[in-house]
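Enquirer: Below are structures written as structure tokens.
Just so it is clear, none of the values below were taken in a lab; they were calculated from the coordinates. Source: prediction; values computed, not measured. Cβ atoms are built from the backbone, for glycine too; each structure is taken alone.
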Structure P
Amino acid sequence: MEKDVIGYLIMRKDDPITYAEFTADGNMISFSKDMMNKELAPLQDAYQEQWLNLWWKERSVPIEQDNIQHFLTANGYNMPSEFLIRNLGLSLTDYYWLKPVGSSLTWKDVNLYDNEFKGNLLDWERESIGHDDHTASEDTPHYSPNGSLQGSIEKSWVINNGERCLIKGNHSYKSDESINEIIACEIHKRQGQKNYCKYDLIEISGKEYAYGCYSKAFTSQKKELISAWALYTNEKKDNNTSGYDHLIKMCGKYGMDTDEVRAGLEYQIMADFIMSGYDRHLNNIAFIRDADSLRFIGLAPIFDSGGSMFACRSIPKNEKELMNIETNSFIKKETGMLNLVTDRELIDLTKLPPASYIRELYHKDPKMDEKDINNIAHWYERKIDICRDFQLGRKVFKRT
């Protein structure tokens, strides 16, 4: 027996993009190419025949996200796509949503920037990050932004004092990934960098780890987030062009200052190198776009630096291991990433936080081993030394 088919208009705020049909569990069956509003459509693999199906599939919270399977089962969902469609595909990073055919719903009715929503995706007992913790009242539609929340780490959007905040946990029993976000913020602050997402620690009970972290949304009704992956895949890459240069080329195509973009990416590469960051993939780089004009403003604030300082990885035993860190980014090796940098003076090494600051933060976590803390701090200092040689033009590693 065929599953029931439900028709929706895929919307950007109050503008229809196209008509699509879905099963009740959120699987997109088909969409109309003839009535497609290409100007307002999402940027995603547009050169593929079924690109909108792929966009929708990737919009769902990943089943690999920590704790999501437990949440889905406990709340009667069979799969992430069902959770997503029940919440009309809404997000707190852009303005796309599903309007049931025949419905009178408007963007004003459903958007989660202004309307309250049912909050916590996770059963966390947590310290309040504001004076109170607002969630939707019983007469508010039960829409949530968490059905479209990406990444593998457990996290949840909540509302505190009227502000949309994202709380994140850790992959392991330690709080190191959350603490790494604080270390990254301190690095950016001391560098005088303005374009970064500010994180704060928050105590979490009922979990193996002691701390999570939270940040305020940097999107709004006026500014949306476009991932580097969406921009990268919007046009097929030439075989003679590197992935890094292809992304910068796409930025130029959409009106951004490529020199500014390159400088921002190079700063991020150097900061990641110092922190031994290994997870700067193209969904951990993003751009801000104006909601009304569709004009790209530039790089989004730096976010998601938790995958660094050997969190969830083995700490190097020697210098050879330190210089062979693999990354999930433009290039497979961290040293190769550093070779993309043309302006070596983007970071002032004299203004970096000292190793004592690193030790102090990690000592907040009762499950961090003292030997590990000292080793992480040692390799952090060594990375600074390597960057100093790099800035002096010395050959610090072989080209990867």
Structure Q
Amino acid sequence: MTAHRKLLSGNHAVSYGVMLAKPKVIPVYPITPQTPILEKITELQTAGELDADIMTAESEHSAMAACITASLTGVRVFTATASQGLMLMHEMLHYASGARAPIIMANVNRTIGSPWAFWPDQTDSLAQRDCGWIQYYCETGQESLDTVIQAFKVAEQVMLPAMVIHEAFYVSHSVEPVEIPGQETVDEYLPPFTPEHRLDPAIGESWGNVVNQEMYYRHRQDMGRAMEHVCDLAQKADQAWQELTGRGYGIMEEYCCDDAKVVLATMGGLAGTAREAVDILRQKGLKVGLLKVKLFRPFPVFQVRKILSAIPKVIVMDRNYAPGTGGFLHQEIKAALYGLANSPEVHGYLVGVGGVNVSPENIMDLVNRAMAETAFPESVWVG
């Protein structure tokens, strides 16, 4: 298959990325608004374009359990979920990372109950930030397709699982022109998965044994060392992809930050709106920039400090909320900048929580507000 362009929703773009990565086992359980990913995958399998065993589980918990056991046999594994499905997987997410199973999972950000709702909100995946999974946040369907392929490459080098995440409806169901790379390009980029350790009678290894305190301690240390390599490997994987396809995203994007006096920081689909606001404000003579965080776990502390060290004011916009701490990205950026000489003022605003629309005009109002006030330590509700 040669590279070609198609009109695709963000979810279907993920499905094509999965097809090109050639996973062998795909345990599935549908949940809105993730279901179209799995529907398209089954269509691709039926059409003979995807050679994989699709397993229909009785719940998301069971789907992730199947992912882990399949991955431990040494095959490439993919699944997808959203919202309450991700919540039900929580126990198994820790098992996956502890088992060093490089599963790739797409998560479509959706509100979590209660109350019951179906709107874009990043709290579902961010609530899993400490489970030992790599986390990528994507702005467009094209970025999600490309990131699925990159995620397999990185995860299989460090033997840790990874989530590729985009928002419900704003990205998942929005249709745009997407370039589908040629299979030969992906095969050149992503080698077959051949792990040294796997469950195979010929090897005679096992998994799941009870360990003592020191062994558990060393195991967690090893996971930490693996995670420490992710930022560098993700950057290299993105550069290699850019050389092959002309598309690269980095682990974060700096937009008009070189001479900026104010920088907007956000993740996911909101970055596109923020970029538009930056363009309008620049036309008005205001030196405003954008920092789009793509890789959230591990959090790229060194890069954040380097980019923001000379910025007077940073405005963090969170489409998520943790009761008792506020916006997730707000807290991470403040922690990353802690102890930095002449650290910028960091304003945290809760915008778009629960899928509330955020317009360029709303963002321009935030810039004006932040210019006129001193930053609060807590995240501030807007609207």
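Enquirer: Comparing distance in nm of label points 7 Å out along Cα→Cβ at positions 44 and 244 across P, Q, which structure shows the greatest value?
Expert: Between P, Q, the highest calculated value is found for P.
Enquirer: I have 37, 26, 18 for semi-axes √(5λ) of the Cα gyration tensor in Å, calculated from one of the structures P, Q. Which structure is it?
Expert: Going through each structure in turn, the value belongs to P.
Enquirer: A further question follows. Match the computed value -12500 of helix-only ellipticity at 222 nm (-39500 (n - 2.57) for each DSSP H run of 4 or more, over all residues; to 500) to one of the structures P, Q, and report its label.
Expert: The read-out was computed on structure Q.
Enquirer: Of structures P, Q, which gives 3.2 when distance in nm of label points 7 Å out along Cα→Cβ at positions 108 and 156 is computed from the coordinates?
Expert: Answer by label: P.
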